[in-house]
Structure 1
Amino acid sequence: MSPDLVAFAALILAYLLGSVSAAILVCRAMGLPDPRTDGSRNPGTTNVLRLGGKPAAAMTLAGDMLKGVIPVLIARKLDCSDLTLSAVGLAAFLGHLYPVFFRFEGGKGVATALGVLLALHWVMGLAVIGIWISAFALTRISSVGAITGFVAAPILAAWLMPEATLGVITMSLLLLARHKTNIKALLNGSERKFGKK
């Protein structure tokens with residue numbers, strides 16, 4: 001099989017895997033409300049935590065991270081270039097944002113993007129997770145952690161994995177765009193802190 005065909009197959013697989021929404025499946029399995037229509041209406045870990053508690057949130061987080069990790073690791077096994085690896089990660093991320101299996105109604109992509117970064121370069125992934133945790137711990141606002149971490153991600157990519165920088169920049173910009181409502185709320189002081197109604 002030609003390298004181009006391998007890369008194309010990896011991209012399709014990544015998008016399809018990314019389209020599997022852990023939040024929706026976990027909520028259905030546990031008899032919880034649909035995260036697209038309840039709570040913050042975002043099918044992601046934070047909303048599932050509010051709707052169903054820690055076990056449901058943990059399963060959602062693990063599922064969404066794995067669908068970022070697995071396609072990149074498969075592409076790495078197929079000897080794809082760093083540029084292709086980042087494109088595969090981006091495809092998985094796009095699957096989460098616009099899942100073909102769920103009417104293209106996806107989440108904001110934080111957990112999947114973190115999984116992609118860990119699979120691309122574990123130091124980069126751990127650094128962004130560390131930044132996320134630190135910013136969240138200081139503010140108790142989930143969106144601040146995500147925004148801060150993914151502003152830093154392209155800088156880390158340029159240092160640790162230059163060929164993947166364009167893919168990481170694209171993923172970070174899309175993630176920030178998905179947080180535009182949160183950014184507006186932060187600017188006007190109405191963004192909710194974790195644990196507050």
Structure 2
Amino acid sequence: MDAMTNLLTRNSPRELITPIPTKDEMHEIYQAALRAPDHAWLRPSRFIEVTGNGLDKLSKVFVEFASKEFKDLTPLQMEKYESAPFRAPMIIILITQITEHPKVPKVEQMLSTATAAQNILLALHAKNYAGIWRTGKFAFNKKLAEYFNLTPDHEVVGYLYVGTPAGTQKKIPQLDVNKFVTHWDE
């Protein structure tokens with residue numbers, strides 16, 4: 001797939017099934033992720049790849065975190081949190097390791113991980129897989145790092161649900177670029 005076709009056709013599918021990328025494919029996909037812009041070569045992006053029994057472990061983390069950190073949860077909400085990891089056969093937890101730096105603020109380091117995530121999504125699409133980026137209550141919470149046995153300088157940015165796209169694909173509308181771009185040419 002050529003680069004522009006990849007960029008213009010990438011989509012978040014409604015459903016993800018097996019197969020998932022092989023270890024060799026994921027190695028190459030992570031190499032693409034690590035090509036993301038990174039001021040001062042801090043290399044802030046970290047990833048936890050969750051498959052198989054790891055999905056059960058992630059489900060337990062979500063339930064434990066929710067039961068301790070969220071108030072007034074209904075049984076339906078708890079069921080939703082418990083089942084969330086099983087929406088895809090692979091999940092990549094996106095993490096930023098924040099480094100104190102005089103020229104690179106935390107937000108810039110987190111944006112580097114966001115661009116790494118986009119590189120993962122594009123690399124998956126180039127290999128005929130797909131991903132969905134999710135955040136919600138299980139992202140951007142400093143307490144969450146401890147549930148993943150991470151030190152306090154780590155922050156979860158989101159989750160990429162990964163697999164082979166199934167079912168009908170969403171129609172992505174053709175956008176009018178002029179509604180989003182201002183030109184300064186004088």
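Things worth noting here:
- When relative contact order in percent (Cα under 8 Å, 6 or more apart) is computed for each of 1, 2, the largest belongs to: 2
- Test item: P(r) over Cα pairs in 10 Å bins from 0, in percent calculated as 10, 37, 36, 14, 2, 0, pick one of 1, 2: 1
- helix-only ellipticity at 222 nm (-39500 (n - 2.57) for each DSSP H run of 4 or more, over all residues; to 500) derived as -11500 - corresponding label from 1, 2: 2
- Calculating Kirkwood radius over Cα pairs in Å, for residues 16-55 alone for structures 1, 2 picks out 2 as the one with the greatest value.
- FRET efficiency 1/(1 + (r/R0)^6) of positions 64 and 96 (r between Cβ atoms, R0 = 25 Å, to 0.05) - highest-scoring structure of 1, 2: 1
- Distance in nm of label points 7 Å out along Cα→Cβ at positions 72 and 120 from the coordinates reads 3.4; which among 1, 2: 2
- Which entry (1, 2) yields the derived value 2.0 for distance in nm of label points 7 Å out along Cα→Cβ at positions 24 and 160: 2
- Among candidates 1, 2, the computation of mean count of other Cβ atoms within 10 Å over residues 112-119 that gave 28.5 used structure 1.
Values in this text are rule-based calculations from the coordinates and carry no lab data. In this text the structure is predicted, and so the values were computed from the model without any measurement. Cβ atoms are built from the backbone, for glycine too; each structure is taken alone.
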